[in-house]
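Structures follow.
Every number here is computed from the coordinates shown, using simple stated rules; none is lab data. Everything quoted here is computed from the prediction, not taken from an experiment. Cβ atoms are built from the backbone, for glycine too; each structure is taken alone.
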Structure P
Amino acid sequence: MKNFFKIPLIAIALIFSSCNADAQQKDNYSAKIDSLVKATNPRSFNGVVFIQQNGKTKYEKAYGYVDFNKNTPLTISDRFSTMSIAKQITAMLILQEVEKGTIDLQVPIRKYLPDFKYSWADTITVHHLLNHTSGLYSDDLKPDLKLKTGTNFSYSNVGYSVAGLVLEKQSGKTYNELVTALFKKCKMNSSAYPTEISSQLLTKGHTIRKDGTFKLNEKSDFNADYYFGSHLIVTAPDLAKWNDFLHNGKLLKPETYKLMTNYSTTATHQLFSDKPIGYGYGLRINDKADIYEIGHTGFHPSEGFTAVNLYYPKTKTSIIVMENVANENFDIAYYFEQEIRKIVKESGLLK
């Protein structure tokens, strides 16, 4: 009888040993992130890190302060500016109008904005605006174009402002109304469109100058024209809810979602790769990497916020890093975001 059970018991022990080793390998990111965010070179981290997989929280920590002058500790539920992560929200709302038949991505925006004073409205489409091939300048509306429309990727915040005008016109609702309803649907109960009241709940943004000193930004200098692509108020856990709704068929039909995540243009970004990757509608599509990755960054030194929202469809994993600091030295602006992404990718959690 003893010999009968000897081999199975050894096999069971080996199985448990293997499982424990695998679990340890997948969880080694926690200690590494804990250690990383305590570093002060090349800069200091001040923000939150939130990792969720298939609806379960895998990591959530807050480091630093809401306001450097008051030293109030940050919490995971504190509210940050999305910066350019707002672009994917605007793009999705536009695609919902596409499903309704109120917006055609491929017709010139003159159809929707007949009184628009710039002649380029006769050729630029919503498609061009959403994937940054409009040729518009980055932050200023001008009568001329930086590049010929449809030829190359050229990042344009103001392009999303124009897309937002089309969205409001064709939906018959303000962006505030659309965002508020969307956040309610996604159960993003701690997030909001920026108003005088909701903005009081926003963490203070800090501009880190190249000499290491900081400037506290009491309030955002963005006006509402830029909210379409540059500023909404969210928490990190709420962004994970957004990822779940967006990427798992709860907001768009499959064929419409493909419009958002397919791409016809590419661009580089230091967070993802030194090689060009795809840009869909408000989303960077990294389909050439070993692990398929969808995401976007947000950064504005004068506003004092840095943000990254990454999603990995295979394992339904969100990696969200939000800081209420932004460094004028762009070479190190995304240092922690890059390192956290690297740690998690190497841990095995995403496989």
Structure Q
Amino acid sequence: MTTGPRIAVLGSGANGASIGADLTAAGHDVTLIEQWPEHVRAMRADGLRIELPDETLHVRVKAHDLCDVATFTRPFDVVLLLMKAYDARWATQLIAPHLAPGGLVAGVQNGMTADVIAEVVGAERTLGTVIEVSSMMTVPGVVERHSPPSRSWFAVGALDPATRGREHEVADLLRCSGAVEVVDDIRAAKWMKLVSNCTTLVTTALLGVPMRAALNEPGMRELMIRCGQEALDTGAALGHPVLPIFGLREEHVRRPEEVVETLLDVLYAGFVLEHTTTTILHDWRKGRHSEVDDINGLVVAEAERLGGAAPANAAVVALAHQVERGELEPGPGNLARLLAAL
């Protein structure tokens, strides 16, 4: 029997499906909404298969296509938005008519999407969220989740005084899928995750290999740290304080010259398996547009807006765009191209 709020997981790919399965298994009333038709059909027919490092879960879920949203008659109390960052605005607009008057939308996404969501539904109905979950999906209805709940992490925070004190409404749900921290400055926490993403996601994807293999390439670690440092410096120029996230401690953030390297080491030690690849590489392998413009590209844009530059991130973005135009394949040879551009 389901209990508590009516929940929608809007965007039920690998991470969304994992969270939706955890919430469903915990007895919550959860509706999964997804734009991949074959995946929806598989979930409806056979449920979700979540392949974890030490076990496999089978969970029956309620799954719907995007086109079904227009038929919904009962509002949702909580919407967990797990669409790509570049889909945040239209996806929020899609679900907004189906959000309860006092409901909440939480963007459980990469990128700085919280204010985009707030522009659609209001800051008084928006919570910002940081996610650190590693998973992938190539077969409809089957998720390979590399980080089980014991090694998954979230942060939740309010954007507006109206939602201060309501963070637990989302935090308690996400605790079904991992550890959760409630933070006072969610924008700064999300920027810290952006620093980590600039360091690892597109850089390693460009080499076309798992994250650990990429890190071992000569010169790669230095390039990754440079991308992260540019992101950290740009965040500081924007007024974002350096915050400890997923394993950093207060003493780490007191040494800003070491933060990016420490963040990289903590990420690899706690969340990255030998075969873990990034969401960027997953998208490219499926012929899809990636979030590069919402990650490294955002740093480049903000640095330029402030009168500065982020050359390492700009080089990463330029090569990523070549990959997405079909002019270049991900592969180890791209590291030389990146280093030459600098």
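When percent of Cα pairs over 32 Å apart is computed for each of P, Q, the one that comes out at 33 is P.
Of the structures P, Q, report the one carrying the highest value of FRET efficiency 1/(1 + (r/R0)^6) of positions 67 and 179 (r between Cβ atoms, R0 = 41 Å, to 0.05). Comparing P, Q by FRET efficiency 1/(1 + (r/R0)^6) of positions 67 and 179 (r between Cβ atoms, R0 = 41 Å, to 0.05), the maximum is at P.
Check the numbers for relative contact order in percent (Cα under 8 Å, 6 or more apart) across P, Q and tell me which is largest. Result for relative contact order in percent (Cα under 8 Å, 6 or more apart) over P, Q: largest is P. With FRET efficiency 1/(1 + (r/R0)^6) of positions 123 and 291 (r between Cβ atoms, R0 = 35 Å, to 0.05) derived from the coordinates and found to be 0.90, which of P, Q does the value describe? Checking each candidate, the match is Q. Computing mean count of other Cβ atoms within 10 Å over residues 195-202 across structures P, Q gives 12.5 for structure P.
Using the calculated result -13000 for helix-only ellipticity at 222 nm (-39500 (n - 2.57) for each DSSP H run of 4 or more, over all residues; to 500), pick out the matching structure from P, Q. Answer for the origin of the read-out: Q.
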